[in-house]
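Following this line, the structures themselves.
What follows draws every value from the coordinates through simple rules; no lab data is involved. Keep in mind that this is a model prediction, so the values were computed, not measured. Cβ atoms are built from the backbone, for glycine too; each structure is taken alone.
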Structure 1
């Protein structure tokens with residue numbers, strides 16, 4: 001076989017490398033989206049009785065805008081986490097309650113969105129509700145925002161309890177007056193959850209699960225959630241009454257970035 005001239009040999013890249021270069025140079029919107037491993041499922045396929053109120057697909061969150069990577073208002077989890085959550089749901093249904101999830105798997109691009117928002121100190125549109133007593137410049141130092149999140153590993157979720165029968169939470173209206181997330185329940189943004197003492201994503205020490213200032217019915221509600229989830233393998237993050245991780249995690253060291261969408265699970 002005749003030897004190729006040096007100029008042609010230099011151009012003869014392996015096909016795989018050539019394809020990789022083409023994908024890398026393509027506009028972001030033209031690149032194929034990453035897909036979820038087969039160990040991930042839609043929670044609704046495992047247990048359709050669990051209420052879903054996915055906050056980050058809406059503007060009612062601490063940024064005031066829908067978050068990157070949330071294409072659909074759906075909860076995606078690893079299968080073991082979803083099955084364990086369904087077991088907890090059966091316990092609560094027997095007592096006249098249901099679980100409600102605010103967030104489940106979170107793509108890395110959503111975490112990046114949070115980081116970019118936290119670095120923009122001029123954007124404080126939602127401060128009065130979500131972090132009224134925290135200087136935005138301290139969000140990283142105080143641990144409220146980080147460059148990595150356990151949610152991106154697929155077995156962490158944000159969850160609460162709702163009394164049956166479920167009365168839907170009214171939609172958030174952008175621009176409506178904001179009330180501190182730790183205000184009395186009748187004053188803060190309405191949520192069909194039982195009273196947990198603060199709203200979801202409240203950047204305040206009162207959100208610590210066992211904060212001694214949370215007493216009576218509010219403390220009982222937090223403990224009901226905690227004991228029910230711990231009984232099926234979940235571990236609470238002490239700084240957030242709503243935050244739980246299933247153990248052992250199927251992907252303890254992997255941070256995924258596929259979008260929250262049915263297509264990420266099915267490929268179509």
Structure 2
């Protein structure tokens with residue numbers, strides 16, 4: 001049985017009179033990619049902020065890498081890394097200088113070698129000594145994820161990592177995420193791009209109006225959706241069909 005890298009039970013969070021999370025439950029197994037789907041305002045970023053110790057929950061239990069996020073935040077932070085919706089890179093520095101800086105802040109031995117290894121892994125060696133201000137959006141995102149991997153965290157949170165990227169750059173990021181999981185890193189991904197979850201996730205959860213209303217593998221979610229038949233051709237539902245059908249049913253109540 002695989003170890004649970006993340007376990008969330010009864011998670012609740014309100015902002016004044018607005019209840020954002022109304023009892024969220026899910027688990028993420030070690031070395032797997034877990035996609036949290038939801039529309040704008042569904043509470044995805046709030047979940048990520050709580051799991052990464054940036055925000056305190058009102059109620060519920062949350063453990064990350066075996067540590068409670070409320071009582072052991074320092075232990076949680078040592079095991080995780082977070083890549084937000086926008087690349088957090090210093091545009092005045094080169095790609096190499098960004099990586100060396102983070103490696104030094106993490107007190108790693110031989111920061112230059114750490115930087116060189118990551119530049120090679122992310123296909124940024126040729127651009128290593130250029131200022132980040134000259135990078136394309138896809139290159140900045142690759143560098144941003146590389147920065148998140150300095151120190152080899154066990155769990156990485158990617159909050160809508162391909163927002164604003166063109167299709168080619170998005171596929172580059174997808175390949176990076178797949179490689180992370182193959183290397184044993186646990187990935188929690190939030191996204192609005194349904195194809196992204198379909199391509200990447202081992203397990204998918206749909207967050208709607210503060211609750212998880214469906215979760216499972218892609219094949220398990222497809223079983224919730226009645227097959228559509230057109231003459232002799234059986235039409236398999238896409239994840240987008242499933243998402244809209246489930247959310248639509250909830251909104252129609």
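Which of 1, 2 yields 57, 50, 39 for Cα extents along the principal axes in Å, as computed? Show your work: numbers first, answer last.
Numbers: 1: 86, 44, 30; 2: 57, 50, 39.
Working through the options, I get structure 2.
In this comparison of 1, 2, the computed figure 17.8 for mean count of other Cβ atoms within 10 Å over residues 81-88 is attributed to 2.
The value 21.9 for mean count of other Cβ atoms within 10 Å over residues 105-112 was derived from one model only; which of 1, 2 is it?
Numbers: 1: 21.9; 2: 12.1.
Checking each candidate, the match is 1.
Starting from the value -10500: which structure in 1, 2 was helix-only ellipticity at 222 nm (-39500 (n - 2.57) for each DSSP H run of 4 or more, over all residues; to 500) calculated from? Going through each structure in turn, the value belongs to 2. Looking at structures 1, 2, which one was mean count of other Cβ atoms within 10 Å over residues 129-136 calculated from, given that it came out as 18.4? Going label by label, the one that fits is 1.
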